[in-house]
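Structures follow.
Laboratory data are not the source of any read-out in this text; all were calculated from the coordinates shown. Note that the structure is a prediction, hence the values are computed from the model and not measured. Cβ atoms are built from the backbone, for glycine too; each structure is taken alone.
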Structure 1
Amino acid sequence: MRTALLSAAALFALIGAPAHAADWSVDPDRSTLGFVFTQGGTAVTGAFDAFDAEITFDPADLAAARVFVTVDIASIRTGDSGRDTQARGQQWFATGDFATATFDAADFADFAETGVPGRYLAAGALTIRGVTRTVELPFDLVIDGDTATVDGELVLNRGTYGVGQGDFQSGGTVGLEVTVTVDLVATRS
């Protein structure tokens, strides 16, 4: 369930720069790496409060773009302290063994030629609970001077990453599908 959140980290990669290669710094106070899953048929929203990203992105040179996101899984917040504690445990994220999740993207595509300017796709390796899979994160990017905003969304299956063991493996109580949302603000370094 919280697996999708990590994908949201992928959206950090979406920060862009105008005419030359640029490094970007995420503003953690104005950025959110969130997720939505279902528990007992009810939608539950949450976020990871601690994450970091190394971003090099230039829309004019996508071949040189690279984003590496690290998410502190123990920073999970769902609005219920008991659920958050359980999410850190062995049946879910096992933060004692797997403290971080990462997204490493170096493959980017621009949808401008299909008539959707400002829309990109980041493909990279998402690692959660020691399991690595390639994911694609579509995102919208707006650059205004030295500030970039990114909005993206990705749907993950938490079971792919082993998040939810034992009775939670099937998706009966807690749904397997997790939507990861990324809303970032970054400044040119």
Structure 2
Amino acid sequence: MKNPSIREKNILNRRVLVLNQDYMPLNVCQTRRALLLLFSGKAEVVQNDHSDLHGPAVTIKAPSVIRLGRFVKRKNVARKLTRREIFFRDENTCQYCGKASHELTLDHVYPRHRGGLKSWSNMVSACVQCNFRKAGRTPEEAGMKLLNVPRQPSLNPYYPFYRYLGDRPEWRYFFPVEMKDSVSR
């Protein structure tokens, strides 16, 4: 494929689920990388996309899911402490009043100016009104109560793939039933 058309460039940039030898999700790569793994004999196609890739002498189905031929040992990596992760942990809900919103702020339960740390156990999602009301005080001093005790999320090997399942429903077959239910909500 010397000069792929614009349509084919889009196909080459589509996401492909990479499974370990035991069919456990391992990674997500682009079609371009998946094809290299397939042609080098390091992987096999488990499921095809509904698109074709056209070369000068051959037409092939674009892969959607591939499986590696060798087992790759992978460590469970702890989630990074970011705004997005805290909102996800708290399910986009204010931890003081329970209001669900996408316009939330971060609140330090024990204020930073008083020695509070930037940690999973000290940061929660809060709506603007509750964060303003609490200000630089602790919840007890402000007369407010947390709905949930903030803590670090447990390690989940499927978590990195959660965001792709909405766009790629054919991948849901490779994830536990509990995860399929939480994605469909």
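Overview of results
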{"item": "helix-only ellipticity at 222 nm (-39500 (n - 2.57) for each DSSP H run of 4 or more, over all residues; to 500) derived as -2500 - corresponding label from 1, 2", "result": "1"}
{"item": "With relative contact order in percent (Cα under 8 Å, 6 or more apart) derived as 16, matching label from 1, 2", "result": "2"}
{"item": "Which of 1, 2 leads on mean count of other Cβ atoms within 10 Å over residues 33-40, largest value", "result": "1"}
{"item": "Label whose coordinates, when distance in nm of label points 7 Å out along Cα→Cβ at positions 57 and 81 is calculated, return 3.6 (choices 1, 2)", "result": "1"}
{"item": "Comparison of 1, 2 by FRET efficiency 1/(1 + (r/R0)^6) of positions 73 and 89 (r between Cβ atoms, R0 = 25 Å, to 0.05) - largest value held by", "result": "1"}
{"item": "Structure with the greatest value (metric mean projected area of the Cα convex hull in nm², set 1, 2)", "result": "2"}
